[in-house]
Structure 1
Amino acid sequence: MKLAALYIHPIKSCAAVALKEARLGRRGLEHDRRWMVVDGDGVFLTQRTLPEMALVRIAIGDERLVVSKEGLPRLPLPFVHEDGARADVVVWDDTVRAVVHDEGSDWFARALGRPVRLVCMPDEARRPVEAPFGHDGDIVSFADAFPLLVVNQASLAALGDAVDARRFRPNLVVTGAPAWAEDEWRALRVGTSSAGVTLRTPKPCARCTIPGVDPDTAVTTKEPLRTLARLRTRDHRVLFGINAIPDGEGVLRVGDPIAALDM
């Protein structure tokens with residue numbers, strides 16, 4: 001198996017950024033989901049209710065992010081924002097003390113046509129991964145529950161030739177494994193045995209409606225969710241991809257070898 005693609009999503013539920021290499025830390029890939037858009041009550045917003053968030057594009061510069069959407073000026077953002085006012089925000093069942101970015105809040109209010117705030121997770125924040133799947137010290141950014149999502153390219157192909165991996169918001173795309181091999185994974189090593197990073201893979205990912213949003217147009221359709229529901233419904237949940245937690249830090253590169261481990 002090999003690492004076929006790497007993606008980060010610097011602002012939760014906005015467009016993905018494809019990378020050739022990425023630094024892996026305790027929260028996941030560097031810059032992944034450190035930013036989030038929230039409503040007036042501080043509750044997170046996503047493509048589930050605002051598919052047009054897919055049209056907010058992000059570029060990675062040497063020292064900053066550059067956010068863009070047609071019809072608006074570009075918005076520069078630091079990788080991590082520490083200097084603004086603090087506010088409690090909610091992502092699923094977790095409340096996190098985040099930092100508000102005033103200029104970004106105004107920009108996203110224009111982009112989405114409603115009052116919102118843009119917030120950043122500061123370095124001191126410690127949001128634990130979903131219980132009971134983590135170990136002491138396992139933390140996550142503003143991702144739904146786990147630091148990483150891994151997708152098997154062969155399983156993706158089983159849903160149809162034209163299905164784009166970006167619909168599933170993965171961090172790692174693996175090639176060289178049979179379709180649905182991820183059901184048997186307990187852990188993965190990415191890289192060589194002497195310099196690799198181990199990822200625990202505790203559970204499959206239950207899917208919401210976001211895979212039905214075209215990442216380029218924000219148009220919503222019934223596919224690939226309809227096909228996926230026929231193939232991968234278990235206990236009334238539609239599953240695709242596998243959640244992962246890193247044991248250690250390192251640099252991941254497209255083309256790295258990947259091995260399944262017994263743990």
Structure 2
Amino acid sequence: MELSITELKSFLEKKYLRYNQPSFIENDPVRIPHLFTKKQDIEISGLFAAILAWGQRVTIKKKCLELMKMMDYAPYDFILHHTETDLKEFIRFKHRTFNATDTLYSIYFLRHIYRQYESLEDLFLPESSDTTVESGLIRFHNIFFSLEEAPHRTKKHIPTPTRKSTCKRMNMYLRWMVRKDSHGVDFGLWNRLKPHQLICPVDIHVDRVARRLGLISRKQTDWLTALELTENLRYLDPNDPVKYDFALFGMGVLEKYGPYPEKFMNSPGLIP
């Protein structure tokens with residue numbers, strides 16, 4: 001059945017409003033930066049929460065809280081003023097394949113950056129002519145590994161479009177930092193990056209639902225898939241396409257395979 005953009009927009013708007021609620025926060029990694037009010041604390045805790053966001057959400061929250069406790073629940077102050085003795089405790093920190101080497105380098109890198117910049121937003125700014133954050137994601141990756149001490153093993157934890165990754169976790173982080181609305185989940189701390197430049201985070205849940213709704217036609221799931229999905233979502237809201245991440249993720253995690261209106265199933269897609 002031919003897909004109606006108007007009907008799909010109405011359907012996804014309802015799902016977006018259903019899941020973009022303060023109740024979403026408690027069981028999501030975004031809970032971690034919501035512990036803080038200071039801009040830099042939110043940036044740092046959010047970055048770690050995004051980097052560690054794979055696996056079960058209960059475990060992700062537990063490991064993030066462990067990390068914040070080791071920073072005395074004051075990550076910005078810790079990053080700037082920690083001593084070598086303070087770092088010894090981090091040798092035992094591990095989440096899946098993210099280990100002490102990755103943690104200690106991330107702390108070292110953040111201290112280096114915050115001595116130069118007020119905000120991490122500076123590291124994600126794309127080229128002035130770019131309509132998306134693609135070059136900004138590449139820039140962040142390149143800066144992150146520009147220091148002489150950067151361990152090669154940590155590269156698997158910081159994705160980049162140049163390796164064809166969907167960059168799900170970094171795109172989620174940017175959604176948190178950039179999107180502005182009155183629902184209280186995303187922070188909207190950053191002003192130079194704009195919501196229309198964001199790319200939708202694509203994980204297995206979003207991928208599955210988006211394909212069933214005809215929003216993805218590409219066979220593989222990679223960076224071009226994330227671009228395709230976002231381009232389709234721009235047909236629904238050109239100024240804030242990534243807001244529909246709430247709808248797709250919410251349906252994928254909490255509703256599994258439905259119920260969805262039958263007319264939307266296996267539709268031919270939005271791009272003419």
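Read the figures in this text as sums done on the coordinates, not as results from a lab. Remember, it's a predicted structure, so these values are computed and weren't measured experimentally. Cβ atoms are built from the backbone, for glycine too; each structure is taken alone.
Please state which of the structures 1, 2 yields 16.0 when mean count of other Cβ atoms within 10 Å over residues 222-229 is computed from it. The read-out was computed on structure 1. Work out which structure the value 3.7 belongs to, where distance in nm of label points 7 Å out along Cα→Cβ at positions 78 and 134 was derived from one of 1, 2. Corresponding structure: 2.
Among the shown structures 1, 2, from which was the value -14000 of helix-only ellipticity at 222 nm (-39500 (n - 2.57) for each DSSP H run of 4 or more, over all residues; to 500) calculated? For helix-only ellipticity at 222 nm (-39500 (n - 2.57) for each DSSP H run of 4 or more, over all residues; to 500), the value -14000 is produced by structure 2. When FRET efficiency 1/(1 + (r/R0)^6) of positions 38 and 166 (r between Cβ atoms, R0 = 30 Å, to 0.05) is calculated, the result is 0.80; to which of the structures 1, 2 does this value belong? Considering all the candidates, the number was obtained from 1.
Given that Cα extents along the principal axes in Å, derived from a single structure, equals 47, 40, 34, which label among 1, 2 identifies that structure? Among 1, 2, the structure yielding 47, 40, 34 for Cα extents along the principal axes in Å is 1.
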